[in-house]
Each structure stands twice: as C-alpha cells, then as structure tokens.
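**Q** Down below are the structures I want you to see.
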Structure I
Amino acid sequence: MLISELWRLYEADKRIQGFSPKTLKAYALQLKMLIRGLGDLDISEVTLILLKEYLAKHSDRLKPNSLGHRIRFVRSFFRFAYEENYITVNPSLKLREPKTEKRVPKFLIEEDVIHLKICCQSLKERALLEFLYSTGCRVGEVEKLISKTLIGTTVQLL
C-alpha cells in the first residue's frame with residue numbers, strides 16, 4: 001500500500017476520533033512534505049534509515065519545535081500503519097524528538113493593564129478586559145465562551 005493510500009485511511013480514523021480540522025490540515029501538510037522527501041513509496045519499503053535521512057535533510061532549517069511536530073506526525077502515521085497491520089515492523093519506533101527550551105509565558109505588567117483599561121471605549125470592552133486579566137484565559141478561549149453563550153441565548157429566544 002502506498003503512503004498516499006494509507007493517508008486516506010489514517011485521516012478517516014483521525015476524523016472518527018474527533019481530531020480538529022486544523023490538526024488534520026497540519027497533518028496533511030506534514031504528509032505532503034513526507035511524500036516530497038521520500039516519494040510515494042510502498043509503506044513496507046520505508047525504513048528507519050530512510051526516515052532519519054528525511055528528517056536530517058531539514059533539521060538544520062527547522063526549529064526544534066517544528067522538527068518535533070514533524071517527528072510526532074511520522075510516529076503517529078507509522079504507529080497507525082503498524083496497529084492496523086499494514087506493516088509488520090514500525091520503522092519510526094526509535095525516532096526521538098529534539099530537546100526544546102521551555103518558554104517563559106509572556107505577561108502584562110500592572111502599568112500595561114492600567115493603560116489598557118484607560119483605552120477601553122465601552123463598559124463591554126472593560127468587562128472583557130477584566131475577565132481576561134482576572135481569569136488568565138486566552139483570547140481564543142474567551143471567544144469560544146462568548147460564541148457558545150450567544151448561540152445558547154439565541155436558542156433560548158426561539
């Protein structure tokens with residue numbers, strides 16, 4: 001079975017598991033790079049050496065986080081192939097992610113918060129800022145909260 005054929009099965013499996021469309025899109029990009037690097041080989045022809053050569057080819061241009069993402073995809077893809085009995089040996093088993101530096105989270109100092117409060121043009125903006133600051137939520141998390149609340153309100157009105 002070719003890598004591209006296995007992808008269809010892998011992607012369907014991940015959709016069933018509830019992976020987000022953004023994750024699947026990122027995986028599809030990783031697959032394109034894998035096929036560009038190795039060719040659309042029969043899955044049973046892929047070896048640990050081929051995978052290491054593919055990853056080494058790009059390791060000098062990639063940050064450790066990006067290389068780690070690529071390795072996680074490759075391991076997941078070949079683990080799926082192995083668990084579903086499309087291959088008898090998992091060539092990615094010995095692949096290890098590079099060490100990455102721990103990032104220190106960015107935060108606002110009190111002066112920044114005061115400046116932001118002054119810039120608020122409405123009570124709604126100020127309430128949103130207060131909520132973000134006091135809870136430590138991410139903007140995306142608050143956005144989801146608001147959209148769910150608005151949808152719930154709309155349903156209640158009907």
Structure II
Amino acid sequence: MKAIGTTVEAILENIPAERAAAFRHLHDVIVKNLPKGFEPGISYGGLGYVVPHSHYPAGYHCKPTEPLPFAGLANQKNSINFYHMGIYTDPTLLQWFVAEYPKHCSQKLDMGKSCIRFKKPEAIPFALIGELMQKMSVEQWINLYESQLKK
C-alpha cells in the first residue's frame with residue numbers, strides 16, 4: 001500500500017484508526033532512538049529514517065535524488081511493516097535481533113530480508129525496536145553501505 005501524504009505528519013494522520021496508535025508509537029520510538037545524523041523523512045513515497053543529503057550528498061545509488069535510506073515504516077494490508085537495512089547488511093546485527101526477539105515478543109518473528117511484519121499491533125516489541133535503532137551510527141551505516149556497493 002502506498003502511504004497517503006507527502007510529509008511525515010500527513011502519513012501519520014492517514015493511518016487507519018485500528019493501527020494509528022501503534023503505528024505512531026512505533027514511529028515515536030524510532031525517532032527517539034535514532035542516532036545523530038539520521039532523520040525522519042519521506043523515502044520512496046513512504047515514511048523513512050534516512051541519512052540526509054546534507055550528510056551524505058551522493059544519496060541512494062539506485063536513485064541519487066533520494067536520501068540514503070536506513071529504516072522505514074509502512075502500513076500494509078495485513079501488517080505494520082518495519083524495515084531496517086542494518087539487519088539486512090550486517091549478519092551480526094541480524095543474529096542479535098533474531099536472538100533477542102523472543103525475549104520481547106510471544107509472537108513468531110515474521111521477517112523477510114530487511115522487513116519485519118507486525119500483524120498484531122499489540123505485539124510490537126517497542127523496546128527492542130528502540131534498542132535496535134541505537135545499534136548502528138550514521139558513520140557505521142555509511143561504511144557498511146559503501147562496502148556493499150563495492151562488491
């Protein structure tokens with residue numbers, strides 16, 4: 001589903017009522033725990049947490065006019081989806097997250113490469129997501145991103 005709105009606030013205001021509280025809470029947790037250098041914004045038409053062009057002028061290699069994405073949040077048909085590029089590119093961070101998840105949530109982890117799907121808003125492990133957001137600095141993300149581009 002495409003986000004409705006062209007600003008962070010507009011997207012947050014257009015989340016369906018049954019998910020709005022959990023979605024906004026998750027956004028707030030992400031923003032509160034974003035390391036310095038990342039900022040919330042619009043990324044590919046959705047809610048993203050990015051390295052702005054002011055910090056990384058090259059932007060995203062697939063579309064340089066877009067800031068370098070790091071994480072994202074989307075309302076999908078059957079779930080709230082959280083995307084984190086760090087767990088996609090750093091096997092150690094992925095292992096940590098997979099090991100920690102059951103300590104924070106009784107629901108089975110529903111995960112793709114960088115996508116974590118929360119089908120039950122009441123089961124979102126907010127504290128774990130906050131901790132995950134603090135695990136990688138902007139400099140670490142840029143270095144990891146650039147190292148993957150060279151492969």
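**Q** Computing FRET efficiency 1/(1 + (r/R0)^6) of positions 106 and 122 (r between Cβ atoms, R0 = 30 Å, to 0.05) gives 0.70 for which of I, II?
**A** This value belongs to structure I.
**Q** Taking relative contact order in percent (Cα under 8 Å, 6 or more apart) for each of I, II, which is largest?
**A** Details: I: 18; II: 22.
Biggest value here belongs to II.
**Q** One of I, II was used to compute log10 I(q)/I(0) by the Debye sum over Cα atoms at q = 0.17, 0.20 Å⁻¹, and the result was -0.98, -1.23. Which label is that?
**A** Values: I: -0.98, -1.23; II: -0.98, -1.36.
Structure I accounts for this read-out.
**Q** A further question on this structure: Assuming -12000 is helix-only ellipticity at 222 nm (-39500 (n - 2.57) for each DSSP H run of 4 or more, over all residues; to 500) as calculated from a single structure, say which of I, II it is.
**A** Of the structures listed, the value fits II.
Every number here is computed from the coordinates shown, using simple stated rules; none is lab data. Keep in mind that what you see is a predicted model, and the values were worked out from it rather than measured. Cβ atoms are built from the backbone, for glycine too; each structure is taken alone.
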